[in-house]
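Quick heads-up: structures coming right below.
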Structure 1
Amino acid sequence: MSSETSGAREKVVLAYSGGLDTSVAVKWINETYNMDVIAYTCDLGQGQDIEAIRQKALRTGAIDAIAEDARNLFIDYFAYPSLAAGALYEGKYPLATALGRPLIAQLMVRVAREHGASAVAHGCTGKGNDQVRFDVTFQTLASDLKIIAPVREWKWTRTQELEFAAKHGIEVEATKKSIFSTDQNLWGRSIEAGILEDPWVEPPPETFQWTTDPRQAPDEPEEVEIGFEAGKPVSIDGRTLDGIELIDELNRRAGRHGVGRIDHIENRLVGIKSREIYEAPAAVLLHEAHRELEFLTLSKESLRFKTLVSQAYADLIYNGLWFSQLHQDLMAFTVSNQQYVTGTVRMKLFKGHTMVVGRKSENSLYRHELATYEEGDQYDATAALGFIKIHGLGQTTQAKYQLLQGTAGHRLELPSIIPPSRPEQE
């Protein structure tokens with residue numbers, strides 16, 4: 001029996017933040033699509049009272065509102081795997097927002113199934129990357145669900161949204177738009193728009209909330225020891241901590257020293273460049289410490305191939321393809337690659353910088369008996385002569401029979417690779 005003949009309206013699960021866009025979206029969906037809204041909010045460490053947001057959704061007109069703590073899921077199944085893979089988009093961005101979207105979308109699909117909803121909805125604009133991450137995840141996990149994107153569809157100005165809210169008695173905490181657009185979770189905070197859209201302008205002090213201005217950071221450095229097991233951070237200064245505790249502490253300690261500020265001209269998936277500011281004290285610190293431990297425990301060949309995997313992994317996350325077979329393939333490599341990345345890294349925090357000052361591991365491929373020039377040296381230096389001869393044999397042969405035979409008939413001029421024996425006189 002259809003919803004029309006039964007008198008019951010279809011349901012849609014809306015990703016609800018409690019802000020103006022999603023609050024207006026509840027009533028707008030009611031009117032435009034004749035559907036009942038179930039509001040869904042999950043805590044990824046954005047620092048909000050999700051129960052208060054849930055109550056607001058009910059007052060705004062949602063027939064049901066669900067709020068749950070997904071921080072451990074986020075860290076254990078999204079943030080930490082991306083860390084193990086070394087995923088930094090364009091070598092800078094730890095992908096905090098990009099990592100959160102597939103998890104939110106996955107949980108929304110679960111709620112839609114549990115409540116018999118026929119659609120899912122989000123508050124993303126038609127200009128950003130998040131719409132892609134939500135839509136692709138919905139299409140992948142539940143292709144039968146209709147996708148509604150009110151902000152993308154209505155194309156209202158903020159003034160029009162406020163007028164709609166006033167007409168329908170929708171709670172609006174502030175009538176003046178923030179000068180920035182922000183998003184945050186445990187892994188990082190993103191800031192854009194406003195004055196930041198001019199890449200020549202230095203971000204004003206109010207841009208930052210998690211990090212001290214490095215010029216005003218403590219004058220004494222602070223050291224922190226981070227323990228890893230198979231590529232996963234597990235301890236700080238010898239204290240075993242769960243993911244939430246560990247990241248919270250590193251965000252505070254590194255942020256106090258101004259560590260974790262990122263200013264990036266970013267290539268968006270939708271074809272434009274944007275100026276993005278990020279704060280990610282813990283993520284920046286952990287990536288640097290983790291990479292240093294890899295230098296100690298991975299072979300040269302594994303390290304260099306890993307850089308290719310890291311870039312592919314970062315692009316995959318950024319582009320919203322978390323639930324793909326490619327991800328499974330890359331993760332299989334990462335799990336194998338990280339099995340010996342266990343040990344401790346000592347980092348120094350000072351005036352916006354992190355410096356590696358010590359590292360140790362039972363799996364270390366750095367062997368003192370091979371590296372030392374002092375007593376106990378076990379390196380067989382007599383083998384070097386034969387190695388050097390074989391290593392350079394190809395170049396020596398080419399030089400003998402080609403490069404040093406003159407330039408007649410050759411496109412390559414000798415001076416381009418062999419400098420003159422003495423400067424030419426003017």
Structure 2
Amino acid sequence: MAETVQTTETKSKIKEFLSTIPYNKISIKDILNFEKTPVNILLAIAIVVFLAMFVIGVVTYLIHGHHAYGVTRQHPWGLLIAVYIFFVVSSTGLCIVGSLGDVFGFKDYMMISKRAIFGSIVTILAGFAVIAFEIGHPIRMMIYNVLTPGLTSAIWWMGTLYGLYLTFMIIEFIFLLKHDMKKAKIFGLTGLLVGLAAHSNLGGVFGFLNARTISNGVFYPTYFILTAFITGIYIAFIMMGFRYKLKFPENAKVMLINLAKIQGLLISILIFFETWKMLTGVYGGMPNRAEVVEHIVSGAPFWTEVILAMLIPLFIILKSAGKNTVGMFWASLGGMVGIFFMRYDLVHDTQLKPLQMMKIREYQLPPEWIHYFPSQTEIFISLGGLGICLLLYYIGTKLFNLNEDVSEEAH
């Protein structure tokens with residue numbers, strides 16, 4: 001009897017807590033009510049098309065299974081893995097940017113805290129939506145993740161830590177909405193630490209690949225954190241650019257200029273990292289590594305990520321000392337394209353070299369580079385993930401007040 005009473009009281013407290021979360025009551029009419037500018041109309045059409053693609057891709061996968069994908073036994077990780085990494089990297093980056101204000105107390109960044117934390121929730125949900133149709137049995141995974149934990153598996157830790165990270169981000173966001181900054185700081189710091197652990201662990205998934213010398217080592221756990229922060233700043237510029245239609249008020253300019261200066265430092269470190277990774281990769285002509293590096297740097301995708309995600313933004317930052325906020329908005333859009341290629345190249349480059357290089361029978365042709373191109377189903381599900389991300393973020397801007405400079409009203 002006592003346990004029943006205690007359970008009832010707990011449920012009552014949870015219900016009372018949830019009822020005090022500030023939000024705006026919205027309808028379908030409110031969602032469809034947006035400023036009909038050409039850019040907004042184009043984005044609305046893109047979201048609808050992407051969501052339709054997602055449905056088509058998922059149905060095709062459910063009918064045909066992994067045969068609907070372009071992956072093979074020799075190239076088992078495909079576009080969906082790359083897109084998942086793209087979204088979770090974006091989530092961690094936004095978490096870092098959002099933490100600058102409410103966790104670390106930098107007042108200039110408080111204006112983006114709620115928007116960035118909500119963005120971190122949306123992007124990781126989009127990542128989960130994409131990866132759910134790659135791992136085969138997501139429900140079974142969640143069950144046995146708890147019943148039979150694989151403590152020596154980096155992928156088990158990745159799933160567990162990202163689940164905890166999402167939980168802490170949601171709780172932090174709720175306290176930000178309630179203006180309870182003390183609790184928001186506690187859960188924000190916890191979420192940040194768990195998120196960094198999850199993200200470095202994701203880098204470890206590649207670093208632990210002993211059979212793939214191009215990836216094996218300590219480089220990727222650190223590299224993932226660095227590129228996450230860079231990605232978060234790019235998305236922050238995009239968010240604020242759309243929020244203010246590129247007409248930034250003074251407080252937004254101050255924040256974005258500071259972020260641009262941080263970005264200049266981070267991109268410089270990234271160029272330093274990449275340069276030494278490639279130099280140490282080719283040095284000594286080590287089999288299965290040197291030729292892979294040479295193959296990577298001779299391809300267009302690698303230079304696409306270098307030019308769009310590194311060189312162009314760094315040039316704009318250095319030329320204007322970070323003050324060209326409009327230029328950085330456009331550079332950030334291009335930078336996110338470069339970041340996508342960075343994630344795609346990471347997954348694809350790891351699998352370029354066949355593991356079996358020797359002929360096993362006479363007259364057999366020697367193994368060649370492994371070729372892979374995403375199938376239509378993979379592309380549809382990936383673009384669908386982007387559609388889910390954009391739709392959830394748009395609904396969030398209607399449902400919650402994500403602006404720090406406007407008083408909130410709970411309905």
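Only the coordinates and a few stated rules stand behind these numbers; no lab work does. Only a predicted model underlies this, so the values are computations on that prediction, with no experimental measurement involved. Cβ atoms are built from the backbone, for glycine too; each structure is taken alone.
Observations, loosely collected:
- Origin of the value 4.2, where distance in nm of label points 7 Å out along Cα→Cβ at positions 48 and 336 was derived from one of 1, 2: 1
- Comparison of 1, 2 by relative contact order in percent (Cα under 8 Å, 6 or more apart) - largest value held by: 2
- Entry that produces -24000 once helix-only ellipticity at 222 nm (-39500 (n - 2.57) for each DSSP H run of 4 or more, over all residues; to 500) is calculated, selected from 1, 2: 2
- Given 0.80 for FRET efficiency 1/(1 + (r/R0)^6) of positions 184 and 296 (r between Cβ atoms, R0 = 41 Å, to 0.05), calculated: source structure among 1, 2: 1
- Structures 1, 2, by FRET efficiency 1/(1 + (r/R0)^6) of positions 120 and 376 (r between Cβ atoms, R0 = 30 Å, to 0.05): label with the highest value: 2
- For P(r) over Cα pairs in 20 Å bins from 0, in percent computed as 24, 57, 17, 2, the structure of 1, 2 it came from: 2
- Ranking 1, 2 by FRET efficiency 1/(1 + (r/R0)^6) of positions 288 and 320 (r between Cβ atoms, R0 = 35 Å, to 0.05), the structure that comes out highest: 1
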